[in-house]
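Below, each structure is written out as structure tokens.
Just so it is clear, none of the values below were taken in a lab; they were calculated from the coordinates. On a predicted model such as this, the values are computed, not experimentally measured, just so you know. Cβ atoms are built from the backbone, for glycine too; each structure is taken alone.
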Structure P
Amino acid sequence: MGKGFFVTGTDTGIGKTTVSCALLRAFAAQGKKVAGMKPIVAGSENGQWVDVEQLLAASNVNVTRQQINPYAFDPPISPHLAARQLGTEIDLSVIHHAYQQLCAKADLVIVEGAGGFLVPINDRQNGADLAKTLNLPVILVVGMRLGCLNHALLTAQAIQAAGLTLAGWVANCVDPQMLALEQNIAALEQRLDCPLLGTLPFLGETDIAHSIGLLDTKILTSNHIVKPRMNPS
């Protein structure tokens, strides 16, 4: 059976892909077969979906682009709106099937969510429903900037309210000018009921290679072994 983690964030553009790829490469360095997954991506650059390309490059098993990314949309808008513009609807059973295919090939699958945890993905469901369908423990990426305390604590509450395990969190320093950075990280360490996996310094442009050694993956592998459900909820 496969096991893995669902990576979510306090917002969009706060480093979920960087963290996901760093986790994949760290686990691969431990001899594990790994696959990244971006079930839904909205926003392309010159016809390329950068997040998907990076996750594909960080995977070390033979997987298809369709398995890694069942739904891709050009406009950088909420997934449910992007799908509606194309006259389609995101189906969680399609994502679940692709995830099972990845689990059959990999020891560990890192699934990166779209936007924040509660982003709508169709008229009835959101990112929390996706995480519940895959039945994965969650890693929360906190973009360290003004307002992040509230965003992080609300997201943690939403994860727990969904009945999911918050496996750990990552402090990603997206604002190099943030005041009282260390005090803010300490405040979250005190209030979040999960371990801090690491702090990523401000990197400017994405630097996944520099991030690999900054995350403590031993906490994750020792505490969380996940078996996917047979049917989506």
Structure Q
Amino acid sequence: MTVLAFCTSATVCSVAVLRDGMTLASDTFPHEMRLLERLVPVAHSVLERAGLSLTSVDAVAADVGPGSFTGIRIGVMTAKALAWALKKDVVGVTALECLAQKAAHTPVVALIRARPAMVYRQAFGSDLQGLHPPEIVETARADESLDTVYGTRRPWIAADPELDISPIEDRLVRPRSPGVIRVRADAETVGLLASRALERGTPTDPIQLKPVYVSEPLIGPPKMNARQADSCESAR
């Protein structure tokens, strides 16, 4: 089973191609507001280095978020378009699942930076199954999910490197405090989790694949400098 995987929900994006869960080739690049023009060319380059073409791919996988709204939209729509055009299976994997997988410890609470002072959060049990849906909470409350995974085993926090966890650091030095692991979602992990889903026979129809936004985007009017604001006021 050969999978072409995208991870585009953060400032660092990646593409990978895997066969039977093993990475054949991959590439990482910054978003830099150029994702739309770069994603498909990078995918072709990765496939070429693996000695493959798009028609050689059995399935396409995408990181469906949560994270950057623009990045998620581009990644998901690219995966949907390729899968639809090539008549291939498509699988969606959340960025939080990727963090939990890369942490390599359970139980674990995955955390990803959201808007200022907010964090995306999801707790995972010993089988890496989500204990609740992805959610957005204040960063100062990011460790609350630990109550749901406390038991006889030490809980862990898998935090994206871009996340500032200083609001909860004072609570992470107490007895039975969780271990903190810094990990980033990437296309190789997306492809690995997608390969496992395909082995279970759970591909998704391209039409059904949807982003996981968790919260509404922050959209407002364009910001104006002082001169533009004075001009608008004078025109009234």
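Annotations
- Value -9000, calculated as helix-only ellipticity at 222 nm (-39500 (n - 2.57) for each DSSP H run of 4 or more, over all residues; to 500), assigned to which of P, Q: Q
- Computed 23 for relative contact order in percent (Cα under 8 Å, 6 or more apart) - originating structure among P, Q: Q
- Each of P, Q could give distance in nm of label points 7 Å out along Cα→Cβ at positions 91 and 187, but the derived value 1.7 comes from Q.
- Read-out Rg and Dmax of the Cα atoms in Å, computed value 19.6, 68, structure in P, Q: Q
- If distance in nm of label points 7 Å out along Cα→Cβ at positions 51 and 179 is computed and equals 3.8, the structure in P, Q: Q
- Volume of the Cα convex hull per residue in Å³, for residues 99-170 alone derived as 81 - corresponding label from P, Q: Q
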